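Trainee: These are the structures in question, set out in turn.
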Structure 1
């Protein structure tokens, strides 16, 4: 468990250390005092919870505190259903892309933990996205989830680059829970 001093919290929140001490002393920011001294320590999970509750930016903590999910799809209903199950309050940050080109750009700038690819955009393009990501060592650990259309055909393709598949229609809440499990195994979500 990572723990911060009041000075470190002050830098993260861009406030004076005395302000952090006031938050702590009033009970709004949870933590503990080091026995035999007046020094305060704030555990990471309490700091993140405090920042979220007060609508403050997570700053440098964002990468380690939020599960970043990139959805590559064109179906707006699907995107909204998945987004609804992945709110920031539950430690998710979501970005979207409508094509392989956009997915590449978003991957470079957003640095997702998971990429959900809707194969309805086209089997060839979807497979290309997955293979390109796996070829890049920077994205070797990214979780890839394929959303396969239920068109009656048996989709035969190399699934070695994909971690999980969901057949449409699927339960977005179940997908969200699976994401929390998969990403939570790699980083500590609050």
Structure 2
């Protein structure tokens, strides 16, 4: 089953697409700020692993023209929270164990939101991003197991991760991706370990 999601904000409408198999293993919210090919590939590959996938834009069409819009962590966090409300109230998604997948600019917002919704968000995977921009409080409060994926040459984001480590109390794993490696394989393995931990799977 495929269907469209929409979230109205004061700055315009955010659009998303849900791909839900008949018997999904869980739901992965793919949060993104651009229509990136890599995120689309990740979403398709996670769906192939049996997960329902909700790919959701965090910027309106107008906002994508402004470089600093993707750096507004408070605004992106608020929108993610509103998307989690949609998930919680929607019949196709509300009963599925939930994980977040974020890339680049959406990573700090995903950390903040997972820290605030520690019961709803069971696992978190991030591909790059300046994790320390989430802030010390969010890092300390985070309880969802965190997978951090980096390109081998991504020194800037890895340095941000090292800065965040003293404040991170959640279970975590850092992985460097080989050139051309499918990040979805790593994410799917992480979800198998952590998404159903409370269900005895």
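Read the figures in this text as sums done on the coordinates, not as results from a lab. Just so we're clear, the structure is a prediction, and the values are computed from it rather than from any experiment. Cβ atoms are built from the backbone, for glycine too; each structure is taken alone.
Trainee: Quick check on the output: 40, 15, 14 is semi-axes √(5λ) of the Cα gyration tensor in Å, derived from one of 1, 2. Which one produced it?
Mentor: On the way: 1: 40, 15, 14; 2: 22, 21, 17.
The correct label is 1.
Trainee: Using the calculated result -12000 for helix-only ellipticity at 222 nm (-39500 (n - 2.57) for each DSSP H run of 4 or more, over all residues; to 500), pick out the matching structure from 1, 2. Intermediate values should be presented prior to the final figure.
Mentor: On the way: 1: -12000; 2: -10000.
Working through the options, I get structure 1.
Trainee: Given a value of 2.0 for distance in nm of label points 7 Å out along Cα→Cβ at positions 21 and 173, point me to the structure among 1, 2 it was derived from.
Mentor: On the way: 1: 4.7; 2: 2.0.
Comparing all candidates, it corresponds to 2.
Trainee: Given 3, 14, 25, 23, 18, 11, 5, 1 as the derived value for P(r) over Cα pairs in 5 Å bins from 0, in percent, for residues 5-100 alone, which of the supplied structures 1, 2 does it correspond to?
Mentor: Values: 1: 3, 12, 20, 18, 12, 10, 8, 7, 5, 3, 1, 0; 2: 3, 14, 25, 23, 18, 11, 5, 1.
Corresponding structure: 2.
Trainee: Assuming 1.11 is Cα Rg over 2.2 N^0.38 Å, for residues 93-140 alone as calculated from a single structure, say which of 1, 2 it is.
Mentor: Numbers: 1: 1.05; 2: 1.11.
The read-out was computed on structure 2.
Trainee: Of the structures 1, 2, report the one carrying the highest value of distance in nm of label points 7 Å out along Cα→Cβ at positions 29 and 69. Let's see the in-between values first.
Mentor: Details: 1: 3.1; 2: 2.0.
The maximum falls on structure 1.
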